[in-house]
1. Which one of P, Q, R has helix-only ellipticity at 222 nm (-39500 (n - 2.57) for each DSSP H run of 4 or more, over all residues; to 500), as calculated from the coordinates, equal to -5000?
2. One of P, Q, R was used to calculate relative contact order in percent (Cα under 8 Å, 6 or more apart), giving 18; which?
3. Starting from the value 1.03: which structure in P, Q, R was Cα Rg over 2.2 N^0.38 Å calculated from?
4. Out of P, Q, R, which structure matches 2.8 when distance in nm of label points 7 Å out along Cα→Cβ at positions 96 and 136 is calculated?
5. Distance in nm of label points 7 Å out along Cα→Cβ at positions 48 and 168 was computed and gave 2.3; which structure, P, Q, R, did it come from?
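Each value in this text was obtained by applying a stated rule to the coordinates, not by laboratory testing. As the structure is a computational prediction, the values presented were derived from the model and not from experiment. Cβ atoms are built from the backbone, for glycine too; each structure is taken alone.
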Structure P
Amino acid sequence: MTMLRDTIRFSAFAAIIFPLVLTGASVAQTPAPPPVVAPSLPPNVEVDLMTDQNSAMFGAQWRTMEAKIVEVAPIPEHLPGYNSAYDIAPHAGEAGYNDSKWPVIAARDLSARRGGGHVSFIWFRSNLTIPARIGDFDTTGAKVVLTVAVDDYAEVWVNGQMPRAVGVPSPSTIQGFNMPNRVVLSNSVRPGDKFQIAVFGVNGPISVAPANTVWFREARLQFYK
C-alpha cells in the first residue's frame, strides 16, 4: 500500500514537473530567427552617406581606427601542438564600445585608402538618427536598409549585434570579394530612431595578402514603403 501511494505521488509530481522541463528545453534550443534579407526592388528613396551634407542629415559623425592582430591564449579544447591563437583588437562592434578618442573623418573621406596593405583591418563607426522627412518622403513606417560596399570585404554591426545564422543568408557577414552588404536596420522605422553602425573593413583575399588598402566604394541608406 505504501509503495502504491509513493507511486501515485511520483506520478503526480512528474505530471507537473516534466512538462516544465520539456518546455524549458524547447525554449533553450529554439534557434534564433534568421537574419532579415533586404528587398531586391529599387527603393523609394536612397541617400548617399558618402557626402558631408547627406551624412549630416542623419547626425552622422564618422570615426575610424585600425584593428591589430593580437596573440591570445588558445581555447581549452585545442589539439596538442596548437599552443597559440590570435584575435583582433579592438572589438569595436560590441554594444557600449567607446570610440570617443578615435579620429573623426568627413563622410567624403570614407573613400580614402586606409591601412598599410597586405593583411589589414579597419573599423568605421557612426551613429545614425532617422529624420522625419527626406525631401517629400515621410520616413514613418519605412523599411530601412544600410548598404555598404568595402574594398575588399566587410562585416557590419548594428547596435552591438551582427545577426547571423548557419546555412542561411546573413547580410551582416562577409558577402564576397567587393560585394555589398545590405543590412536591414528596421522593418518599420520611426523618426528619431537611432542606430549605432560599426563596419569592419577587411583587406583581402587574406591568403594572397594584397598590396592594396581598405576603403568604401559605397555607403547608402535605402527606404522602402
Structure Q
Amino acid sequence: MTHSRQTRQTREALSAVYAMFSTLMQPPTPAVHQDIEQGSLARVWAGAQLSFPEGSRPSVPERWLPAAFPSHEQWRRIYNEVMSPANPLIVPVESVYKAWTTDPSCEMPFARETGFLQGDSAQHLYQVYREIGFELPTVYADRPDHLVLELEFMGLLVEAADPTVQQLFLSQHLDWLPQLIADAEEKEASPLYLDLFRWIEAFISAERERLAPADG
C-alpha cells in the first residue's frame, strides 16, 4: 500500500487501531477489560491492512489475549505500577524523551537535556490542537504530547487528512517510541506494558511503510 490511495474502509480500520492503542494506554476500566476478554483486540487488529514484510506481521501479544489477560483489579494494579499519575515508573510523553528545545537562542541550562515536560513537541501540539479545535482532556492539559493523545490525534488524521499530513505527524511526533521501549526495558517495567509498547511501535513502523511515497 502506497501514498496514493486509501479507501474509506482502510481509513476506518486504521483509525480503529489508533483508537484501540490510545484506549489501552489509559487507566483501565471495567468496560475496556470486558472488551478485551471478549476478543476485541484481535478483531480490531485483524481489520487493519498493514504493510509488514511477508511473514512478519505481529500477532496480538499473548499477554493481551483473553486467555492470559489479568483480572481487572490485577490490570489496574499493573497500570498503577507502571504509569500511575502520582509516581510513574514510565512517563509516556514525547517531551520526556527528546531534548527540551532545539531553539539555539534558549539559554536555559537544561535546554538540550531530556526528561522534562513542556518541551518543543508540547508547544507545537498546543498550537496544532488549538488551530483545529481539538480539545485537550483536563487530565492531559499539561501534556499535549502524551502518547494517548498522539495516538488519538493520528487516528483523526487517518480519517480526515491527506496522507502527506499523516506522514508528517508520524515523523515529527511518533518517532520516540524506541526510546520509550528502551526506558521501559531498563526500568524492568511490567511485561504486559512492554508488550504493548512494542506492539504499538510495530504498528507505527507499518504505518510509515504505508505512507511512504510511491517510487517515481
Structure R
Amino acid sequence: MGIPERRKREKRLRRELVMDAAMAIFNEDGYHATTMEKIAERSELSRAALYLYFKSKDEILIHAIVSQTDYFTRLLYEVYDHRHKFRDRLLDKLWECFIKFYEKEPITFNATLYFHQSEMIRNLPKELSDSILRSGSQVVRLQHQIVEYGVQEGIFIQVDPRTLSEVIWTSFLGIVQLERSKQVLSRKIHLNVTRDLAIRVLVRGILKNKITEESFT
C-alpha cells in the first residue's frame, strides 16, 4: 500500500471513529447535549483536528445515518434483485432486512428515526437535509417495489402496495420503539420474542397463498 492509499485509509478510519464517538454521546446525552467539544474528547482529537474532518455535529451525525441507510439500501436491493428466487419467502426476507438494519447499529438506527422528524430536517443545512432525504427516499422506494411485486404476483393480498409497505415497516418500528421505552423504564425487554410474533401475525394477514407458518420460524 502506497503513502496516498494509506493516508486515505487512515482518514476514513478516523472519520468512522469520530462518527462512532458522536453516536455514543448522542445515545448517552441526547442531541442537544452532543457538542463538538465532547466529540473531540471522545475521539481523542483536538477540536481543531476534528474540524479537519467535519464542520459540525450535524454533519457527523448525518454522515453516520446516511452510511447506515446505505447499508439498508444494499440489503433491500439484494431482496429486490432476487425477488423471483425469494418469492415464497418474500415477506420473511423483507423482515430480515429490517432486523439486520437495526442490529448492525441500534444507536444509529434510533438516530435515523430522530433526524427523520420534519422539525429536525427543516433545521438542517440544505446540503445535509437533501442527503438524508435522498437516502431515505431510496429505502422507501425499494420497500414499495418489493411489496408491489408481492401484490402483483399474488403473493400478498390485493391492497394498495404503498399502504401495505408502510404497514409492514411501521409494525417493525412500533416494536422497536416499544422495547426501547421498556429499556428506558428499566423493564425487561422481549425484542426478539415480540419481533418473531409480529412476523407470524403479518404472515397470517398479508400472504395470499397458503404457506405454512413453519416456513417462517
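1. Details: P: -5000; Q: -16500; R: -25000.
Source structure for this number: P.
2. On the way: P: 28; Q: 32; R: 18.
Corresponding structure: R.
3. Values: P: 1.37; Q: 1.03; R: 1.16.
Label of the originating structure: Q.
4. Working: P: 4.7; Q: 1.6; R: 2.8.
This value belongs to structure R.
5. Values: P: 3.5; Q: 2.3; R: 5.3.
It must be structure Q, since only it matches.
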